[in-house]
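What follows is a group of structures, each given as C-alpha cells.
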Structure P
C-alpha cells in the first residue's frame, strides 16, 4: 500500500507522513513548505513536491484574515492544481480540506481512493456558529470565504471518505447529511517527550493557562468573564495571537503573552496549574493533548472533542460551551482543591500515555487506510 499525503502547510500532515514512512507506506508528500523545512521535520523521503511561494502567500493571507476576500480559496485551488500535476503513483490520497478538489479526479483516474482530512467541524456548522458569535458583538464574520465553503462542500461530496479527529466533529457531519460510513474518526497524537510534567515549577499564585487564538471561537470572552467571578486569587495567562477585532484583555491578573514558538510551550505548560480551553467549536485541539501530557488538569467544553479523551472528574472537567457559571465553578473547584487538581494532572498524563502519541495515531491511520483499500490490517 502506498499513501500520498497532500497538505497546504504542515498541520499534522507531517506527523502522518512520518508515521506512514515508518511502515514503508508513504508514497509521497506534497506541501507548500520548502524542502529544507520538510527535511528538518521528516528527514529524507522518497517523493517530495513543494511549492514554497504558496506558503508565503498563505501566511500573508492568514496575517490579514478577513481582509483577503477569496484569496485563501484561490491559494487552496492553486495548491490543489499543483497536487494534481505532481501526484505520485499511490493507492490512496490523503488531502487536506479546501486544497484537494482538483487532485481528486486525477487520483480516481489512477484507481486511487481519496480521503479528505478535516481538522474541525463541518464547514457549514463552523461558519454558522462563528457568524452567530460575531453577531452578538454587532460584528460581521468574514473569516471564511465563499470559495472555501464551496470547495469544502464539493470535496465532502467527491471524496471516498472524510477523516475527522473526534466524535464531536463527526456528529456535525452527520447533522449535515453526510453518511455515517463515509466519516473516519482518528484522534490526533502528541509528542510525549517534548511535552512532559518535568521539571515542574512552583507558583506563588495559582496559574490558569490558555493556548490558542485569543478570540471568540476559542471562548476567550467567556473565559475572561468566568475568571472575573473567581473568589480565589489566581493569574490567567493567555498565549496566542489576538483576533483582529478583539480588544486586548486589560483585566487585573490577566497576562496576554501573544504567540510563542512551539519550542517554548513546554515551559509554559509546566509553569501552570490548570489548563482551560472553553471553545465553542473545535476538532480535537492539540493544545489539550499537550496540556495533558504536561500533567495539567483540563477544563474545557463539550464542543472541543474532549469527550473522546477526558472523563469529567478524572482528567479534568467538561462544561457546556458558553456556560460561564459552570466554567467559573469548574475553575474555582480546582483552585480550592490543589491536591485534587494535581491528581487530575497525573491522571491526564496517564491518559495520553495510553494511545495518544503520534505512533498510535499513525498505527490507527495505517490500519484504517489498509481497510479502505481492502488489504489485511497490521496486527498493531
Structure Q
C-alpha cells in the first residue's frame, strides 16, 4: 500500500509540474513585471515584433544568469495606433505591469506617455524618437536617439563627406517622426551651406505614388535624396525611381531599417542606400555577434535596430533598478519614483551605444552611425 501511495503521489506531482510548465506566462517568484507594446500585426509589425523579440532575449539572459533582478515579460499589440496602444497599456496594468518598455512607434508613444505620466508608471521607449514623447514628462525616457539628433547627424555626415551634393527631401508631413527629422535637417543643412533644391511631401493617404515628387526632384537636378521616412514608403520610392531611370544616392534614417526584410521587395534596389542607425548586425564585437546568433536561432531572421534597442532597454532597466535598490514587491508608482532620479546617474554599454547616459529630460546621449547597404548587408562606408 505504501509503495502504491508513493507512486500515486509521484505521478500527481509530475502531472502538476507538466501543467505549470505548459503555461504561457512566466511565474518566476520575486520577478519584476515588465511589458512591451508595439505593432505585432499590420504593416508596421516588423518593428513591434523586433521589439518583443529583442526584449525577450534580454529577459531570458538576465533570468538565466540569476541575481536579484529577475523579470516576467508580456507583450501587447497596438497596430501602431495611439488609442489601441493606450488600451494595450491598460491591459498590461491589469496584468500587474510595474515598468513599461515601450511603446515602439512615435505616435503611439506620445499617447501612452501621457497616461504613464498621470499614472506615475515608469516608461522606457526603445524606439520612439520624437521629443514630443518625453517633453514635460519626468518619468519617460528614450533609448533611441531623438529626431533632432538624426536630422543633425545626417546633415553633419553630408557636410563632411558629400558637401557638393544637390539634395532633394521627401518627407511625411502628417507624421511627427518624419516631420521632426526633416525640420532639424533643413535647419542644419542651411547652417552648413548644403544645397537643398527640392522638398516634396506626402501623407498617410498618398503614400502609394511618388511620381510627382520624384519627377520634380529629378528636374531640379538632385543627385542626393534624403528620406526621413519609414521603410515601407521608402521601398515604393526606390521602385518608382528605378522604373523612371532616376538614380540619386538615397540617404535614410533609422525608420528605413527593415527594408531588406520587406516581403516582395527587390533588395537589389537598396544597393548603395545609406542610412543612420545605432546598430549593425554585421559588427564584429562578441556581444553583437552573440545577440545576432541567438536572434537568428530563435526567430529565423537577422535582427534590426529595433530589436537591439529593446534588448538594450531591458539591460538599461536592470541597471536602473539595481542603482535605485528596487525590489519586485514594490508598487509601480514606488518603482517609478525611485527610478526617475537614478536615470541621469547611470551609464550603460549596449548594442546600440557605448557609455549611454540620460539627461533628466529623458533624452539619451549616443551618436548615430552611418552605414551603406552592400550585397544585402549593412557595412561602414569606405
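Suppose you compute percent of Cα pairs over 19 Å apart, for residues 32-183 alone for every structure in P, Q: which one lands on 56? If you can, show how the numbers build up before the last one.
Details: P: 59; Q: 56.
So the calculation was done on Q.
For which of the structures P, Q does the calculation of distance in nm of label points 7 Å out along Cα→Cβ at positions 224 and 328 return 1.6? Each step should come with its number before you reach the end.
Details: P: 1.6; Q: 5.2.
The structure behind it is P.
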>> Suppose mean count of other Cβ atoms within 10 Å over residues 288-295 works out to 17.4; of P, Q, which structure was it derived from?
In response: Q
>> Suppose semi-axes √(5λ) of the Cα gyration tensor in Å works out to 35, 24, 19; of P, Q, which structure was it derived from?
In response: P
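Out of P, Q, choose the structure whose coordinates give relative contact order in percent (Cα under 8 Å, 6 or more apart) equal to 18 when calculated.
Working: P: 14; Q: 18.
Among P, Q, the structure yielding 18 for relative contact order in percent (Cα under 8 Å, 6 or more apart) is Q.
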>> I have 10.9, 29 for Rg and Dmax of the Cα atoms in Å, for residues 304-351 alone, calculated from one of the structures P, Q. Which structure is it?
In response: P
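Only the coordinates and a few stated rules stand behind these numbers; no lab work does. Every value quoted in this text rests on a predicted model; they were computed, and no experiment measured them. Cβ atoms are built from the backbone, for glycine too; each structure is taken alone.
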